[in-house]
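Take a look at these structures.
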Structure P
């Protein structure tokens, strides 16, 4: 009996030591990340749909130059982005005050100084290493409801953080998003893979109810430049015209209302071509959507019920995906959500012809295929009632 008690105590003591070692190791990784003042690296990003682990977007690899700026309390670092195949031409940048996009063929730069910015964060690239450092520091200090896991694979460490009942994004500081689209039991999960050879992260997964995003970094070089200030004008010719970004204001009424709907031919997830003219119901509802868009995903139960309720009436619904070109990923998304309606992949010109600037957006077409109503966004009950009322009036 004494041996059993001693063995149990040893397990308990070792378990406590493991917890302490985990925290010590995370502190060490955070210290290493804090030593990074500048960096260059390649980053590959890819996303998957809700309930899916496979990709629904094609991988995008870009080259980054970052300059850590502790005085920037919103982002934490300036950055320059380059295409993977040409690291001499900057495509996007953020210098701590403005963000910009370079148009090399047209020879101009569009800049956004964040005037009348509607968000509590800036829509820019948040550098891999500074973002992960904030996640680690948060996990070590927060009093929020969290769970952490720590797995040693020999040559690497997998650190997992789950934050319960909150929809959290990590920029330089955690940003909690609250709206009607987020489930009350939301879990925000962040997985970080760390190389033991240098105790620095190389891969990260961010997971929420509506999407999962992966980012992997390679060929990283740190603190190779004496300059820690990023000057964007050093990266494009002086003769480039600089124009100001104008924040679009949503029109109270679409210009398309009262006009014949633009024609299209698109493919479904089985690669079958479907034309607008193939849909012969008296009333047609078209939704432009995006896999990974929270409000779009929240609208699915209503739309499925709508199709069921109107199956014996002269009505049809079709959903057109605008965010992903991955047919196989879209097919899994359709199957996982058990769609009872047509689900098509959009083409750039179709979204442009319908003046789609954000999703979801709904178009109600009458029997002559004239657009009778355009409904932007999705709000439970309010949007549901508007769509049903419009359909009933036209039927």
Structure Q
């Protein structure tokens, strides 16, 4: 077998399509290969949206880098999802995923992505700059006897419904401060998918709700559910469960109130991976939201600077007239508190900006989160967030 340096890692090409599909079928699952093919044969994305490791003409490792956006309060930034990571069993442990991620990260940076999201196997991706920043949603099991409303009609969604799907998802996502959103392209793929069903519910011909269903060996798993009201939520859950069955529903923000009183919720302890490749660039992009939080706090802050040390590097934000004017990168600051600043380890930046804990809880739970005299300001800027992540796979 050749040395791993002799294996070529590059963007996918048309001649790689069959090899990519075969590898996804073999290493992830036979239902996943057809989904991969949908993306590969779509001229809007194609094999160039994938990376591959090839040994001669044999595809031995793959991953897909899919477009997304992340809304942080009033600001939306370009993002990506990594999906379909798979390696031939004979080629595992040879650094091929690392090399592909290096390439994917360069591609992602080149197109301006500020956040990368992923659902992946435990621990592995922490080695490549990812952190578990956002817990997956809680779930609830509901039966087919849950919903009683009869003035609703259900049907499979089609490409003509993409605008309605987007509007329903936007309405539901308004319940969260941080929203990792599918690109519209992905919804068109879900409609073609042999794995998922996208169901639309209407009242008097107007869309009032929807859901995506994955059939897990006869047990329906429901996610991306959007409902205008509790009655619609209950009807969607009942439709997914069937008359005598049950369905597991992911409770994204906005659905918890609809599920109140229906039974216990559960959480598997898992979380989404997040990678923030350039913390300074992300903070600069969300300055309008940070300034909104400053103004909304009602506090007055003197002109000066906010130093945030990531220990190996640092970020300095200039405050003028109660607002941030600029953000600039800096060098190593090992003792930020002694300089009037705060310290955040680099592998907690995603938690700080995007996660549900907030600056104060991070300081309580991590010895190397040191907020210092800027504790109050850091709490205003980085409070606990409600987060809605729309991932390709069941979370």
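Every read-out reported here was derived from the displayed coordinates using simple, explicitly stated rules and does not represent laboratory data. Every value quoted in this text rests on a predicted model; they were computed, and no experiment measured them. Cβ atoms are built from the backbone, for glycine too; each structure is taken alone.
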Check your understanding: Can you say which of P, Q returns 0.25 when FRET efficiency 1/(1 + (r/R0)^6) of positions 59 and 139 (r between Cβ atoms, R0 = 30 Å, to 0.05) is computed?
Key -> Q
Point to revise | Given 4.5 for distance in nm of label points 7 Å out along Cα→Cβ at positions 211 and 323, calculated: source structure among P, Q | key: Q
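If Rg and Dmax of the Cα atoms in Å is computed to be 22.5, 65, which of P, Q is the source? If you can, show how the numbers build up before the last one.
Numbers: P: 24.9, 87; Q: 22.5, 65.
Of the structures listed, the value fits Q.
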Check your understanding: Comparing mean count of other Cβ atoms within 10 Å over residues 203-210 across structures P, Q, which is largest?
Key -> P
